[in-house]
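Visitor: Several structures are given next for inspection.
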Structure P
Amino acid sequence: MGERQKVVDNCLHLIELAKLLKIPILLTEQYPKGIGSTVPEIRNALLLYGPLEKLTFNCCEGPGFLDTLNSLGRKKIILTGMETHICVLQTCIGLLREGFNVHIVMDAVCSRAKENWKTGIEFMRDAGAVITCTETVLFQLLKVAGTDEFKAISKRIKS
């Protein structure tokens with residue numbers, strides 16, 4: 001399995017758990033007219049496809065993002081996405097400055113070059129973000145085995 005597919009699959013696992021636990025999902029798209037929209041696998045997994053379009057690399061500087069995020073009343077953010085060293089990094093820094101506790105899912109973010117990914121991860125860790133992985137996030141949110149949610153997620157990650 002390629003790196004891109006691994007990131008998409010891990011994002012799909014996180015989306016599924018968010019749906020099961022009713023955790024809100026905010027989707028942003030960087031310049032969709034020029035770069036394109038969200039990949040179909042992720043777009044189709046969402047209950048509602050209503051991306052916040054942006055031209056800024058930092059989502060916090062995009063129109064409506066912080067207002068929407070603040071309206072949810074959450075301070076812990078699970079951040080995934082593309083171009084770890086650009087959009088993910090700048091958004092992470094923006095969220096940290098706004099007082100959010102940011103968790104970067106290192107196997108659900110990517111860059112075109114491995115060195116850029118690594119640099120972005122190290123930068124965000126140094127800035128105060130929590131660096132984690134998909135399975136850690138899934139099981140921290142699930143908390144216990146035996147629930148319907150646990151069974152659904154366990155089946156997904158074993159396949």
Structure Q
Amino acid sequence: MRSPDELTELFRAQGRKVTAQRQCIFRVLQGDVTHPTADSVYEAARAEVPTMSLKTVYQTLHELAALGEIAALDLGTGTTRFDPNREAVHHHLVCRRCGKVRDLYADFSAVTVPPGAEAGFEVSDAEVVFRGTCAECRRTTRSRRRREALAAT
């Protein structure tokens with residue numbers, strides 16, 4: 001994703017409104033590797049601009065996605081996640097328990113749709129999503145099991 005100053009200039013050049021709220025959203029997204037939801041962007045932005053509206057966050061995120069500055073991802077976590085990392089091709093790791101999403105840099109360029117299986121689709125790109133359990137959730141589960149085992153004795 002471009003810097004907040006570059007995004008400000010991009011919005012101005014396209015005749016889009018540039019407000020203090022939007023500039024705050026640009027700053028919140030810069031360098032965020034958590035693949036935030038609109039709600040988490042909203043909470044972070046409200047810490048800086050208490051008058052921030054959720055509608056402004058949604059509009060700004062969707063405009064950034066339409067411009068190709070961020071990716072709107074449906075990773076099966078129950079809500080759209082936003083990925084400001086557009087510099088390098090990557091895939092995702094998703095925790096089934098907590099919904100944490102992390103970037104995965106791996107080359108899957110050799111993966112293709114087998115001839116005849118396209119079902120009429122013209123494939124333009126592909127993403128691989130790995131699902132599992134993150135280290136933190138595994139630790140929490142192990143700790144809970146230990147407590148339950150001790151309580152049962």
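Visitor: If Cα Rg over 2.2 N^0.38 Å, for residues 4-83 alone is calculated from each of P, Q, which structure is the one that comes out at 1.08? Intermediate values should be presented prior to the final figure.
Guide: Values: P: 1.08; Q: 1.02.
Source structure for this number: P.
Visitor: Work out which structure the value 11.6 belongs to, where mean count of other Cβ atoms within 10 Å over residues 44-51 was derived from one of P, Q.
Guide: Details: P: 11.6; Q: 14.2.
Of the structures listed, the value fits P.
Visitor: Here mean count of other Cβ atoms within 10 Å over residues 68-75 was calculated and came to 16.2; which of the structures P, Q was it taken from?
Guide: Source structure for this number: Q.
Visitor: Given a computed value of -14500 for helix-only ellipticity at 222 nm (-39500 (n - 2.57) for each DSSP H run of 4 or more, over all residues; to 500), which structure among P, Q does it belong to? Can you show the working numbers first?
Guide: On the way: P: -14500; Q: -12500.
It must be structure P, since only it matches.
Visitor: To which of P, Q does the computed value 19 (relative contact order in percent (Cα under 8 Å, 6 or more apart)) belong? Walk me through the numbers on the way to the answer.
Guide: Details: P: 22; Q: 19.
Attributed to the structure labelled Q.
Visitor: One of P, Q was used to compute Rg/Rh (Cα atoms, Kirkwood Rh), and the result was 0.94. Which label is that? Before the final figure, lay out each step's value.
Guide: On the way: P: 0.94; Q: 1.08.
Checking each candidate, the match is P.
Visitor: To which of P, Q does the computed value 1.9 (distance in nm of label points 7 Å out along Cα→Cβ at positions 60 and 132) belong? Provide the component values of the computation, followed by the final result.
Guide: On the way: P: 1.9; Q: 3.5.
It traces back to P.
Visitor: Where is mean count of other Cβ atoms within 10 Å over residues 36-43 largest, in which of P, Q? Mind dumping the intermediate values first?
Guide: Numbers: P: 13.6; Q: 18.4.
Top value of mean count of other Cβ atoms within 10 Å over residues 36-43 goes to structure Q.
Visitor: Going by distance in nm of label points 7 Å out along Cα→Cβ at positions 100 and 116, which of structures P, Q comes out largest? Before the final figure, lay out the partial values.
Guide: On the way: P: 2.2; Q: 4.4.
Comparing P, Q, the top value of distance in nm of label points 7 Å out along Cα→Cβ at positions 100 and 116 belongs to Q.
A short reminder: the numbers here are calculations on the coordinates, not readings from a lab. Note that the structure is predicted; figures quoted are calculated from it, not measured. Cβ atoms are built from the backbone, for glycine too; each structure is taken alone.
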